[in-house]
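Please treat every number below as a calculation from the coordinates, not as lab data. Owing to the predicted nature of the structure, the values given are computational and were not obtained by experimental measurement. Cβ atoms are built from the backbone, for glycine too; each structure is taken alone.
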Structure I
């Protein structure tokens with residue numbers, strides 16, 4: 001049990017990568033908190049975890065929701081050791097000038113501001129506990145960007161770089177911060193990333209740029225997060241771990 005006795009919060013944990021991460025953490029002994037707008041989905045994931053799990057409905061772009069979720073976690077489990085900032089959003093793959101301001105704001109609020117808000121909520125707590133782990137889900141889009149996703153690429157570039165900067169600043173507090181950068185995955189947002197219908201032919205166009213010949217899966221991202229969250233990675237901080245089948249080579 002690699003996370004026995006630890007408590008972890010996963011944002012956007014009701015589906016996709018987040019669900020995979022939450023379930024993997026649960027299997028390895030962690031108390032798991034799933035924070036998601038989709039309360040029913042979060043509850044379903046919590047029910048599937050044999051260890052202690054808590055589903056909380058909340059919007060990661062709202063300070064009050066994040067603070068409430070952290071408070072509920074501490075009330076339920078007494079501490080919070082690991083936070084995975086997984087909740088994310090993208091605009092549709094299209095020319096940059098066709099993305100309106102509201103959609104731009106939504107992308108940056110969910111992908112970037114949510115980490116700012118979570119950091120304010122959990123760093124004082126982790127300092128008082130003597131340390132902690134934060135994992136931010138970035139993207140290969142912030143390393144090797146695809147055309148048509150300029151503003152999304154920019155948001156994930158921010159996540160990747162923020163994670164490294166946070167790691168340096170928080171290292172004296174024994175708070176490790178890393179990012180995981182997946183390549184395009186089999187998720188509900190796939191058609192938005194492609195800007196095309198999800199057909200085998202259209203998938204093949206994108207898979208052609210991934211040397212290992214497939215998209216990422218929730219288990220790929222979950223396994224990377226599990227390692228970074230565990231004590232096996234106690235000397236690993238400031239890393240952007242590419243889970244990409246070779247896409248960024």
Structure II
């Protein structure tokens with residue numbers, strides 16, 4: 001199968017929930033051939049069912065972004081199926097909150113390897129094809145905590161800062177090949193990742209704390225982030241590369 005000339009082929013990691021799911025649904029509705037992966041089989045199935053219920057096609061894969069061989073093989077499968085990959089939204093992530101004093105090496109490594117190594121694996125696999133076609137757009141999920149930091153999440157902040165630096169380096173390296181690379185720095189978004197590791201009471205306390213300090217006084221919604229990703233992947237952003245764009249309710253301004 002070769003994608004129609006007017007149909008973009010877009011790969012989305014971490015598409016089983018939250019911002020990845022919202023972006024997959026939004027881009028499928030706009031006509032993209034979306035290829036969505038996650039390690040959460042049930043979440044991935046739910047995303048696919050939503051897209052298919054609207055009569056849109058979707059390609060899915062159970063992929064651990066840390067597994068370089070699996071990442072490469074899945075991307076090669078997409079190339080064989082569609083003949084190209086136009087866009088990548090590298091969004092897979094995990095959280096493991098802890099003070100530095102109590103943080104285990106496993107907690108550190110899980111976050112760094114998923115966010116940073118996982119993004120590297122997908123970018124490396126896909127950029128080879130984009131260079132050959134001399135076109136492409138990539139969006140990487142960083143965070144506004146890449147700029148300001150936050151206590152009890154040194155692993156997460158270190159990973160997100162690394163992703164912003166990676167974004168800038170990729171943007172410089174691949175601009176001569178007609179490829180744009182940008183990052184998003186979401187603030188607190190109402191997603192399963194924000195809730196993970198918290199009891200319901202802890203989440204409500206965190207939500208109130210977020211809302212009290214946010215200028216817009218509410219959490220963001222995944223669909224609001226998806227609209228920013230949509231823009232950055234589109235030709236409307238054709239002169240934007242190497243940037244960190246913040247859909248964060250005003251939490252960080254710089």
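Computing Cα extents along the principal axes in Å across structures I, II gives 48, 37, 34 for structure I.
Structures I, II were shown, and distance in nm of label points 7 Å out along Cα→Cβ at positions 20 and 204 at 3.0 was computed from II.
Taking distance in nm of label points 7 Å out along Cα→Cβ at positions 140 and 172 as the criterion, the highest value among I, II goes to I.
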